[in-house]
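Next up: the structures, one after another.
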Structure I
């Protein structure tokens, strides 16, 4: 495994329509951004996504995306060239990676990865914190201003904003724990034992 300082990290975030009873969920927005120790932040990409499912009220209340945003949006499958270029060869980052991995199953055998989950990393790094949501962590560590500078005019639950936030949080975690010269493998399976112990208590 390469050293962390030599890796390109690409974060991905999806916003979804919300699952109605008896139906599976569907993505309505995707955002990607990249970061490396040498090149910094860049290669931002965001797009609304066509869905044939209605956007649930509960989901729209969170992200503000409605049918008026999706009328002429491309399908997720049509964005394959853009996603492939950005994710191929990168260490893929997400905060709570389950949703992102599930929606990327639209591309069977894509081979993207390895995956880093900043939620698990944060629980391992700061097990004593009361909240490990992306927003709470970034606010706690004073990172929100930097995220807003990268994605001006947007806020939480915009797919690009959240993707950039995952990278800003990752960068802060790596710097604060002096991990740049460690193999990237050390980030893949963080030890959350302390967090689980505190949660049970």
Structure II
């Protein structure tokens, strides 16, 4: 069962001017697509050939002999989750249940935003900043490279921000803080976070 490159939930130019169509052409069309191609090559003819993506990620996690398999599978999942963590006309103050929990667990949206950007900015090199539900409480995680909180017991990812340089370099060059400010102010998809929260029960 080969994996396909998942469809974007919007057009490649729909996040402009905050993330350009050129960035999506490289980030989605080249990088994400390469992870899908590599994953399909790695699972072809193996016991993972008919497994679902999350099963592959969890099986390969922490096993050095399966590092290539984990990295490509997790990056397929992480990127798909990232595209849904944004939407045209997104950003700004959260609403619904996620807003209530942010106020409860971070004391305010401003404190959440400060901590979320600190996680993204404090991730040395490539990686991700995450908002997760961990044992009933919102927490912020940062993970390097392809690592994902999907592999943590009792943890549900709610949204993510990609801080690999290819996520922002064409639009923001080395100004990761400006990209992170824009992600929260103009792009973040609170509807997606609320849906993930609802699905977590």
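The numbers here are math on the coordinates, done by the rules we state, and not lab data. This one's a predicted model, so the numbers in the text were calculated from it and none came from an experiment. Cβ atoms are built from the backbone, for glycine too; each structure is taken alone.
The value -13000 for helix-only ellipticity at 222 nm (-39500 (n - 2.57) for each DSSP H run of 4 or more, over all residues; to 500) was derived from one model only; which of I, II is it?
So the calculation was done on II.
Who wins on FRET efficiency 1/(1 + (r/R0)^6) of positions 39 and 95 (r between Cβ atoms, R0 = 30 Å, to 0.05) among I, II, i.e. which is largest?
With respect to FRET efficiency 1/(1 + (r/R0)^6) of positions 39 and 95 (r between Cβ atoms, R0 = 30 Å, to 0.05), the highest-scoring structure among I, II is I.
A value of 2.1 was derived for distance in nm of label points 7 Å out along Cα→Cβ at positions 7 and 151; which structure in I, II was it taken from?
Comparing all candidates, it corresponds to I.
Tell me which structure, out of I, II, gives 20.1 once mean count of other Cβ atoms within 10 Å over residues 87-94 is calculated.
I
Tell me which structure, out of I, II, gives 16.6 once mean count of other Cβ atoms within 10 Å over residues 47-54 is calculated.
Going through each structure in turn, the value belongs to I.
Figure out for me which of the structures I, II the number 24 belongs to, where relative contact order in percent (Cα under 8 Å, 6 or more apart) was derived from the coordinates.
Structure II accounts for this read-out.
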